[in-house]
Structure I
C-alpha cells in the first residue's frame, strides 16, 4: 500500500509499487505461501527525489525493500547492493 500522504504524485506511487513487485519476485520462492502486505510508512522527500522515476528513487526503494524482504525470510539472503536495483 502506498498512501497518497507519503507519495503525493501518482507516478511516484506507481514506481514504488513496481519496485515492490520486482523485488518480491526475487524472494517469492523463500516466502511462505500466504498473502503479504507491504505498506509504506514514511514519505519520500520531493526535494531529494525530484523526478518520480529517477534512478536515485528506484535505488532507495529497492534497497529498503531488499532489507525488508530479507527480514521476512529470516535473514537468509545477502542484501548487498545489486545491479538489479
Structure II
C-alpha cells in the first residue's frame, strides 16, 4: 500500500482498487485505522487524541488531494504524495 504522506510519526496510505466509502489508512505507534476523507475514524484504533486531532487537521487541509487520490486508486492509477502537516 503506497504512502501518500507522513508527519509526526503518522503514516498515511491509500490502497489501489479500493471499494466502499472513500477512505485512507493511517498507522501510528503500531496502531492502524481507517479514516474517511474528512479525517473521521471509520474503523480500527488510534488511542492518541493528539494523533487523531492532527490527522483530522491534515485531512481537512488536504481534502482536495485526498479526493483526487481516491479517484486515482479507483482507476488503478498511481497515487500522488500529499504535503505533510507543518
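Below are the figures for this structure:
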read-out	value
Label whose coordinates, when relative contact order in percent (Cα under 8 Å, 6 or more apart) is calculated, return 30 (choices I, II)	II
Which entry (I, II) yields the derived value -14500 for helix-only ellipticity at 222 nm (-39500 (n - 2.57) for each DSSP H run of 4 or more, over all residues; to 500)	I
For percent of Cα pairs over 18 Å apart computed as 32, the structure of I, II it came from	II
Structure with the greatest value (metric mean count of other Cβ atoms within 10 Å over residues 31-38, set I, II)	II
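Quick note: the coordinates plus some simple rules give every number you see, no bench work behind them. The structure displayed is predicted, hence computed values, not measured ones. Cβ atoms are built from the backbone, for glycine too; each structure is taken alone.
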